[in-house]
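Presented below are the structures under discussion, each in the form of structure tokens.
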Structure I
Amino acid sequence: MKVGIIPNFTREKTLEVFNNTISYLNEFNIDFCIDNSVKDLLPSEFKNCIISSDVYEDSDVVLVIGGDGSFIHAAKDAAVHKKSVLCINAGNLAFLAGLEGNELSLLENIISGDYIKDKRMMLEVILKENNSEKLLGYCLNDIAIARYGEIKLIDLDVYCNNRKINSYRGDGVVISTPTGSTAYAWSAGGPVIDPDLRCITLTPICTHSPLNRTFVFNEKSVITVKAPNKSQMICLSTDGDKSLLLDEGFEILIRQSDYYAEFIRIKSDEFFDILNQKLT
């Protein structure tokens with residue numbers, strides 16, 4: 001087995017956790033590889049590790065050292081390569097972390113196969129224009145379509161399977177997966193959803209609409225968001241990435257992706273155990 005390691009060295013604790021992780025992998029005789037772009041950040045005693053131009057392609061499983069943001073981005077790349085992924089916390093909350101920095105001895109379970117793979121649904125985000133569709137990317141947590149720049153209300157129309165659901169006037173909407181229900185959608189008043197479910201939720205952000213509760217759609221639904229009025233500054237952000245300013249007359253389609261993320265779970269903690277530990 002070969003383990004790929006994706007460290008986020010912008011985190012203060014990452015180097016320490018990274019060094020400890022490698023020590024345990026060496027102890028368990030597990031081969032590991034890192035990306036060429038970070039090799040110069042390693043201490044000299046670890047220069048003998050495998051340097052790869054594509055960690056996802058060259059590994060059997062992927063370890064991400066960082067926080068939730070690091071993990072989400074790596075998990076999407078791992079999903080495209082059909083690789084399982086485990087997050088080791090080097091951040092603060094790290095709600096999605098499978099291991100804390102003081103639990104690295106449990107990495108031995110990767111060799112023995114004593115772990116569970118949790119499948120998490122993902123969404124794909126599509127820009128529709130001139131009767132053609134352009135894939136903007138994939139989402140593990142959420143897509144925010146919101147006002148850009150000026151603090152002004154925006155108007156959005158939302159459709160499900162080409163049937164109009166509601167019109168919103170406010171700051172925007174968040175469309176999320178069950179995994180993302182405890183992220184932006186929750187802070188906007190959405191429900192906590194068991195990630196084993198397959199559904200898509202839409203939560204308005206600070207809306208003046210009388211129908212201001214979260215909608216929950218089945219996983220086969222296609223959600224479409226349009227702006228009925230021109231001259232509105234509206235942007236789109238996927239999983240907290242840099243915002244994309246949308247042109248007038250935009251039409252965004254959101255649907256279930258054929259890819260899914262596969263989280264490695266070594267400990268016996270279930271979703272609601274982690275919820276109680278980290279968010280209460």
Structure II
Amino acid sequence: MKNLDAVIEELMGTPPSRIRPEFTSDWAHVVRVEMPDGSVLAAKYPKAGAPSTTKLEARMLEYLGSKTELPVPELMAATPEILLMSFIEGRGGLDEAAQKDAAVHIAKLHELSSESFGFPFDTLYGPADQPNPRTTSWVEFFRDQRLLQMARVTAAAGRISGRMLGRIEAFAGKLDDLISEPVAPSLLHGDLWQGNVIVNEGRVAAFLDPAIYFGHAEMDLAFSTLFGTMTEPFFEVYNSYRTIEPDFFEVRKEIYNLWPLLGHVLFFGESYLGQVEAVLRRHGV
């Protein structure tokens with residue numbers, strides 16, 4: 001971004017005293033911004049050529065900050081070119097104590113419900129659009145707005161073949177027999193992996209990069225296992241708040257993870273296709 005100092009000064013009313021790089025993903029930069037009054041901000045802005053996600057990210061953070069108790073960064077300002085929020089310090093990783101603390105936060109988040117699946121507005125998963133039309137059936141919502149939607153976007157981008165898309169569509173036709181309706185929709189974080197959890201000495205200081213909507217709580221639980229983020233301590237505590245239904249780990253976990261796996265194929269390439277292939281083979285397609 002050209003003249004980042006000037007952009008921050010315009011939004012905050014004073015120029016920053018120091019800016020230093022913090023993190024760069026495939027589609028965004030995050031920098032640490034130190035202000036003259038001693039406050040520290042995080043500034044996130046898209047890489048050159050990447051889509052702008054800042055306004056939608058701001059809406060999701062604002063929703064979580066005002067409607068839930070989930071610890072998230074405080075939103076300071078947002079324009080189509082930049083997102084400014086409080087900088088959250090991290091000290092330590094997702095050890096046993098931090099996983100237990102995370103489980104309490106996520107269980108409480110999942111208690112928040114809605115009359116239908118979806119959300120009042122479309123959100124984002126990473127840089128990808130995440131459609132959230134209000135839907136009364138979870139099986140229908142997961143099939144059409146998550147699994148098939150992601151598969152078709154990934155195919156349109158040339159990341160999977162037409163044959164693979166056909167197999168996923170055939171698998172989607174079996175979902176009525178493989179997944180079921182929850183008692184009620186739950187508010188989900190939507191992108192629950194270790195890179196989006198900031199820990200400070202055994203406690204969760206903040207959850208980052210939400211991809212929120214109302215869905216089946218098992219979606220968050222499944223996602224949290226995909227890259228080994230959450231393990232037994234998390235699930236033991238979560239289960240003490242909200243019962244994890246039988247066969248989640250044996251059957252449904254890998255089904256729900258087809259969606260983020262296809263997202264990773266879209267974002268990062270075919271190295272994740274083997275895991276998609278393995279799930280489809282186990283279910284005979």
Checklist entry - Quick one: Rg and Dmax of the Cα atoms in Å, for residues 104-247 alone came out at 15.8, 48 when computed from one of I, II, so which one is it? => result II
Checklist entry - Looking at structures I, II, which one was helix-only ellipticity at 222 nm (-39500 (n - 2.57) for each DSSP H run of 4 or more, over all residues; to 500) calculated from, given that it came out as -11000? => result II
Next on the checklist: Suppose distance in nm of label points 7 Å out along Cα→Cβ at positions 136 and 184 works out to 1.0; of I, II, which structure was it derived from?
Outcome noted: I
Item to check | When mean count of other Cβ atoms within 10 Å over residues 72-79 is computed for each of I, II, the largest belongs to | outcome: I
Checklist outcome for this item: Matching 1.9 (distance in nm of label points 7 Å out along Cα→Cβ at positions 56 and 240, computed) against labels I, II points to structure I
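All of the numbers you see were taken from the coordinates with simple rules; none came from a lab. Because the structure is a prediction, the values reported are computed rather than measured. Cβ atoms are built from the backbone, for glycine too; each structure is taken alone.
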